[in-house]
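Structures for review follow.
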Structure I
Amino acid sequence: MSSTTNAPVKHKSISYAGWGYFFIAPFVIVYVLCSLIPLLSTFYNSLFENYMDGLKQVGPNFIGLDNFVTLFTPRADGRLEILNYTGNTMIMWIMGAVPQIVFALLLAVIFTSERMKIKGQGFFKTVIYMPNLIMASAFAMLFFQIFSSVGPINQIIMSGGGSAYLFFDNEWSARSIIAFINFLMWFGNTTILLMAGIMGIDQSLFEAASIDGANSTQVFFKITIPLLMPIIIYVVITALIGGLQMFDVPQIITAGRGAPNNTTKTLVMALNSYIGTSKNYGMAGAVSFILFVVTGILSFIVFRSTEPKKEGKKK
């Protein structure tokens, strides 16, 4: 009799790896169409001379990197305008973003505290988020009227025997007003994001720290901040990107002039000046690409500086 052996039955495995590409495909398609292609097109246009001279169209003529050379060529007085605009943008962003993040973090900790148990949190969340729903142009016009030479602030100053103070003719007062408007518009949104991050932390960690005798300061710096760091990084980078694109508030308050003496003129305002007057798409493309590079470098610096350090493996 011949003996037969039962060979193992091979089952065909099912792989779901390909579904990952299917689900990320919409994002990739939208990114390529709405971000990558416009970015490459902007850089391509920056290599051309293409503007209006009165009613005459000049170009497009290929000139290579001459537009970038022009941007980084000092004026007769020695000033480099592109660096001045970048500095203005960064100064006003820092003046508004640093208080915004600090204040929002304190509010987030207070509203989510189990010890304080603040009532009516829904009401407070709505109130602090409401400025984010108001158009920036409306905020700009409101503060322009408040701080104008005949506005209520100057009326109070003159009623006390003082003389009217021209807030928008002073470099730092104009920058401070613009920074305060940006702070007021965005601190509520930042607070909501940080509150969501804190509420996502396991509450047993706070309870264990309390049992071990940790005070509020120790809990904040040893538990809350480290575990909240991914949200903080996200908030800082998104605030940085939005700050570098600052346009509407200083544009309306200074009527596009960046007064006084271009100290409130931002990178996007400079970009808009090239498009609005001479239709200089080559120079506008160069400014846009510089803005992209600056945003990428600063975002990378923020990400790496806040990235937790990995401890080396012990032998």
Structure II
Amino acid sequence: MSISRNREEFVAVTALIVSMIIWSVSGIAIKHALLVLPPLTMIVLRFIPSVLLMLVIGLACRKSTLFGLQKIDRKDWPLFLIAGFCQPFLYYLLETFTYDALHSPTIAETLLSTSPLISPIFAAVLLRERVTRNNIIGILVSTAGVFALTLIGSKDYSIGNYWGILLAFAAVSAAVIDSIMMRKVPAKYTSLTFIFYAQVVSLLFFIPLWLWKEGPQTIYDLRFSIYQAETQIALGCVAYLTVFASVIAFILFCFALRKVGVTQANAFNNIRPAFTALWMFLFFGEHLPAGKWIGMILIIVGLFVCQKKETR
């Protein structure tokens, strides 16, 4: 029994690490895509194909416990509606306004990385999930590492509009509530079922907003630049976001969260900035001072402490 449980936890942790590695590249991909595509157009181009891809996979793998697509009972629809509204829809909007309101992208990134700090509160209140001393210590150490990683070497610490701070924490709260919904959804639903319907719900909010703000003309205009290198790179980035970030990573994260809980799963969000910094160092030649390496070490140590079981 203990061996089986340890194997399940190992698979869940592996799934979390893979999903964080995928999402750590997402920020770089989004940055390149936005050089060509307006924000809402990029989101629509990202999520419509991901929903269609999950529909094909779900129907082809009906009997799979991970990739099967199931019909939702009427009593469970509120969970899916809340999840889809909170993330991707509300989180993406609040994230955009956060970056717009705050002068420093570094400050914004740091504030948006605080979900591990507030997820134990939500999990304890809404799920009665037990939060251990090791969870708290590990999260604090890991979060200290995130602050060191993002703030050391930054030249701009100006805050800007203080509403940006509230928007950042609202965005983080939306992401954590989405995690709560993943946990509350009955175990009979597969991970793909949850992600599929949550993204369908979010598109019901995104598409009217896109039609109002940007419209189909933005996609129609792409035909004039489709052969330009910048446009092809942007569309390649959207393809990565569609297949890996919006389908594979979300399914893996949902699967793992339902195994280990909201607090432990969200603690892994702290390694995303570390991986992003590592990719920028390896592939874009970005300088990493010693303080940032110390931040990465703190993040890893904090995660180990967070996952450590307490002895009675």
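Here are some notes:
- Per percent of Cα pairs over 22 Å apart, for residues 76-219 alone, the highest-valued of structures I, II: I
- Computed 29, 27, 18 for semi-axes √(5λ) of the Cα gyration tensor in Å - originating structure among I, II: II
- For helix-only ellipticity at 222 nm (-39500 (n - 2.57) for each DSSP H run of 4 or more, over all residues; to 500) computed as -23500, the structure of I, II it came from: II
- Taking FRET efficiency 1/(1 + (r/R0)^6) of positions 28 and 84 (r between Cβ atoms, R0 = 41 Å, to 0.05) as the criterion, the highest value among I, II goes to II.
- Structures I, II were shown, and relative contact order in percent (Cα under 8 Å, 6 or more apart) at 39 was computed from II.
- If distance in nm of label points 7 Å out along Cα→Cβ at positions 68 and 116 is computed and equals 4.9, the structure in I, II: I
Every number in this text was worked out from the coordinates using simple rules, so none of it is lab data. Here the structure is a predicted model, which means the values were calculated and not measured. Cβ atoms are built from the backbone, for glycine too; each structure is taken alone.
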